[in-house]
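Just so it is clear, none of the values below were taken in a lab; they were calculated from the coordinates. As the structure is a computational prediction, the values presented were derived from the model and not from experiment. Cβ atoms are built from the backbone, for glycine too; each structure is taken alone.
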Structure I
């Protein structure tokens, strides 16, 4: 009688898909039974355990992955606990001698990979390039996006994606948790109604959204991406973060669409995502510490009422409030408005960028540690390739520039919908009769501004100048 072969573990992480998954492909090529695994590890990440919106998405994505695996002959195994304990225990339980998985760039993920040692075979599933392989001419690391992007493009074409296996020989499934027992979905209160209206997690839905984008808005992406009131963005960031398709699949879909300048601009955004992962790989403290050390001394303020007003979209500045309400309702915010809302928090309110980073981590369905940290440090001026701190977005002129017809603000701040365009982005400047006709009572139906823009701008610049003097000294 032929001896039964031990299974090969495929540990799914930030790559919840079957197509273009080199870890799965290598395991299938071994010819041995496959045991697909997902570990819910709330211990290893420490303070960066999954936030609420991420947990909602994860539930749907795992359900979709389990269904796709089942259709091809395998069952998804779910276990909860510290990964460096769960995986070795499962190997001993099943006789598995190898584990295939995608490499990740988060600091805790790297520690787990090191703990598992030689039994773990790692594959690049979440990025286009190995962050160790992108080096300057002198062998150093890049500190600016543009030369980094040029170096990436100079490497030549991106390899073709790998098709999904048509059949997977599944191993006998040991005891598995039930997905529902993880309680990833909110219960009381159920705050996820807007998420359900907006998203469908999973590989199939990811491909549908990608194809819709490359068939439509990509040609106008270079300009359309800046207009939050128009459908000019791809809205695939969550699918990409969870690995429901790979960056290689996105790259080739965009190139095949021949989107001209729009397509090239979009590929630049994919390379920004690579740059964020690259920065985190080489600066593992980036989510918690400014990359420019002098910014640790920036005299941020503590104001719980102002922070809460920002979080709830009640600042009195319509473009900021629209973005924060979109975030709360859908788990996503238009990228142009993310910059405006972040600049308002860090500069006009002079509240620590890490407060915003933590709020986004909990509320974004695309909460990615590298992107989130790099983007907040970019706005705060504390990163190594950042918007200068003295560049302070004025939320009124930003709204007038990027939402001139007010479509975005009227969608998310409906109490202002009847205001004329000239008053929409600064309702406190409207004459009393205009406010009355629009049904707006400042301080009652919509808040008055929580800060004076000119005074708060001066306060931020004074704080910055004191920090620069310390850095120069």
Structure II
């Protein structure tokens, strides 16, 4: 890709970007949210048309008109949200849009697609029944089906956009095994991730982007994390987890024997004023469900909740809001924001009862308050009237935090608060959480990111298979010990073996 430029109304998203990919390499595309990574790969995958520049495949110039044309050129893309049909089988999804049919009759050759699908899955070492409905598969299994679909198309160039954002450690290991196999077979892979440990493990080269420009292309082996961070954000980052000095006070929240059949059982935890409590659990452990149950979004079978020593009934998100509890959900797009509304409207969404006169919304007051939080949280937006879906992931997450700050909540439950955001935005979010507790609030971080939990929290509760298996005070934090609790015996055996 040479001199790639893309303009949108009011903004130039890409400014003469050069990018190249070699046969059999994993080329990492790195940059903060809004740096231009997604725009660049959408041009390569045919979703967007470039305004200026050229694209060459195997040395020949091409103009990629649409995703179907990109596929015909051997380009496949696996997005964070998989592009599969839930009501169709694994085999039907692998050959989606290319189902072989009997001539003249138009009948699908089911035996052929099942047989070919089994061959492809076996080649990849993937054990998923070809007749299973995709809607019943896990996120990890769906991504493996996407890879099988790409292999079936004889893909030369595979684009992987944040493929591990919702996977367990074991599932990530399986995915990396497939990536290595594809690389060994000559596939060129463009890999987008914010997780430094991932591309240090499987990457060959890294291209760093910032503000729609290419900053540099470097070798993974010869470049440090600090150098990459400085290229990404344009400055040195002294601390990933900002320090804070807050005196932890009295108990503000207690839950006892909280249970939802089949998800989690007899959860007992408490939270103190000014504390950041960590609840660590791998994806599927039940930790995310606990957050939703505490905030009234998931009905419990039994258990009790106490605020400041008084038993309370929190059976809905509205109840939680009345008790000054906010929930920063794991899926900001579908659960935390109204993407088609403006930044202003999203910031005040939970506080409309406080921004009215005689039952009518005061637009002047709403605009004043939202602009305060845009400035306070450094939300990068042209204005409060910008549609929220047009912001980067990190700025969208800051809008959700602003919504709860606007509501003046006392307890903030954060589920995977930095999932899918870049290192610069992560540090800003961590600083905001620290500021929140410094002002007297309390926070629980529910996360599968071990380093995040250890770096931010005063205490850690570890969840495995829906039950609390450990509570660890800060002075005893250890990456290995926290992992051994979270992953169980399998992890301990791997550590001993290594």
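Can you spot which of I, II the value 24.1, 77 was calculated from, given it is Rg and Dmax of the Cα atoms in Å? Answer by label: II.
Assuming -14000 is helix-only ellipticity at 222 nm (-39500 (n - 2.57) for each DSSP H run of 4 or more, over all residues; to 500) as calculated from a single structure, say which of I, II it is. This figure was derived from I.
Can you tell which of I, II yields 0.35 when FRET efficiency 1/(1 + (r/R0)^6) of positions 64 and 304 (r between Cβ atoms, R0 = 35 Å, to 0.05) is derived from it? Among I, II, the structure yielding 0.35 for FRET efficiency 1/(1 + (r/R0)^6) of positions 64 and 304 (r between Cβ atoms, R0 = 35 Å, to 0.05) is I.
Among candidates I, II, the computation of distance in nm of label points 7 Å out along Cα→Cβ at positions 184 and 344 that gave 5.8 used structure II. So if we calculate Cα Rg over 2.2 N^0.38 Å, for residues 136-391 alone for every structure here (I, II), which label has the highest result? When Cα Rg over 2.2 N^0.38 Å, for residues 136-391 alone is computed for each of I, II, structure II gives the biggest number. Looking across I, II, the calculation of FRET efficiency 1/(1 + (r/R0)^6) of positions 272 and 376 (r between Cβ atoms, R0 = 25 Å, to 0.05) that yields 0.95 traces back to I.
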